[in-house]
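Next up: the structures, one after another.
Nothing in this text is a laboratory measurement; each read-out follows from the coordinates by a stated rule. The structure presented is a predicted model; accordingly, all values stated were derived computationally and were not measured. Cβ atoms are built from the backbone, for glycine too; each structure is taken alone.
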Structure P
Amino acid sequence: MNQVSTGRQVFLGFDPGKYPEGIHMCFIFSDDEERKHVLAKFMESGFGEDDQVAYFVDTMSPAELREHFSAMGVHLPDDDSCLLLSAEETYCPDGAFAVERMLSTLENAYLRCCESGHSGLRVTGEMNWALRGMPGSERLIEYESRVNDVLKKFPVTAICQYDARLFDGATLYRLLTVHPMMIVNGRVVRNPYYIHPEQEARS
């Protein structure tokens, strides 16, 4: 894989700072209103920076998600800058989750985004699909860990959404260990639970 990172800083909308594109954020939530606010701002700011924004939705259909945001006063573009896709069909297109395939999907999505003239790509995914016992879903932690390597070369700005009311504590802790950044009270913070691969190798 060739290095394509631009060193670009992006505004996320819900947080006042700017961050290097390609950050990998874990959003563990139990407050639906907070989640709606964070994601609405994340998407709006993306369109404002001429990013392509992809939302992998699991709690409703893509059409219902568009209506949902419209009711909040967030009007999503009808062009290719806004991609609303089923999370299950994106992560498990044939009914199974394949880590390597999904990593390639991210890489190719970033390259297509740049080729189409967008400044960058930001993605957010609802991860409830991983609880349905589909083949390969047991490799979720491995996938999230390997995303970090992909984003160094294909800097997709990513928010992974995990509902604390559905995922057990042990799984949430393991997920935190593979996300460098997390969202807490509507702010991006460096994740103190993240275990850098070099740390893991030394332990």
Structure Q
Amino acid sequence: MLDSLKNRKEKEIRLREEGRIPPGQSLTHEFPVLHYGPTPGFDPHTWDFIAWGEVEKPLTLSWDEFTQLPRVTLMMDIHCVTRWSKPDTLWEGVSVRTLIEKELIKPLPSARFVMQHAEFGFSANLPLEVVLAENFLLATHYNGQPITPDHGYPLRGVIGAIVGRPDLKVPYFWKGAKWLRGLEFLKDDKPGFWEQAGYHNEGDVWREERLR
């Protein structure tokens, strides 16, 4: 155990020196489970994904249709507002940019923000520019396996840091909603679930924007 703790500490120091551990964060090798409320069930025959709001026309996809979309894989460091950081996590899913490139979603010029809507009324808000960036993904798989139910199966938003891309904004991990069911494109920003509870609206990990 002492060797394990020593190795973890040495890795944390190295990653911090490389600029991969934000202020106030600590390295974890685990993947803590944190969410409000119960874990929902999933029925592939009734599940759907919707996009609406400031778009040319609403989109509805069944689970079968969603799983046929082009997929990407993404390696990211993720940072939770509860102060743990997990490097080199591998995700697979659908990029929102892909939905736009395939003209499945056509945002209007007035669209500037996106609200992620999830099961049980949970929500998380982000600027459209962040949702369209390379470090945001509608993820179905983690480390080559379907996301587990307690981590958001079958679909969750994922946001993190890509090594070597300091140009990308990196919010805390709560800004990717578990059990995602849809995206609402908005003219004006609105607070999501945790923002209404006092969390910072932007949640930038490098500025330690945890609470308002």
Fill in: distance in nm of label points 7 Å out along Cα→Cβ at positions 103 and 167 - structure with the largest value, from P, Q
Q
Worksheet, complete the sentence: One of P, Q was used to calculate helix-only ellipticity at 222 nm (-39500 (n - 2.57) for each DSSP H run of 4 or more, over all residues; to 500), yielding -11500; that structure is P
Item to complete: Using the calculated result 31 for relative contact order in percent (Cα under 8 Å, 6 or more apart), pick out the matching structure from P, Q.
Response: P
Discussion item. Tell me which structure, out of P, Q, gives 3.7 once distance in nm of label points 7 Å out along Cα→Cβ at positions 47 and 95 is calculated.
Written reply: P
Fill in: Value 14.0, 38, calculated as Rg and Dmax of the Cα atoms in Å, for residues 63-150 alone, assigned to which of P, Q
Q
Worksheet item: If we compute mean count of other Cβ atoms within 10 Å over residues 39-46 for structures P, Q, which one ends up with the highest value?
Response: P
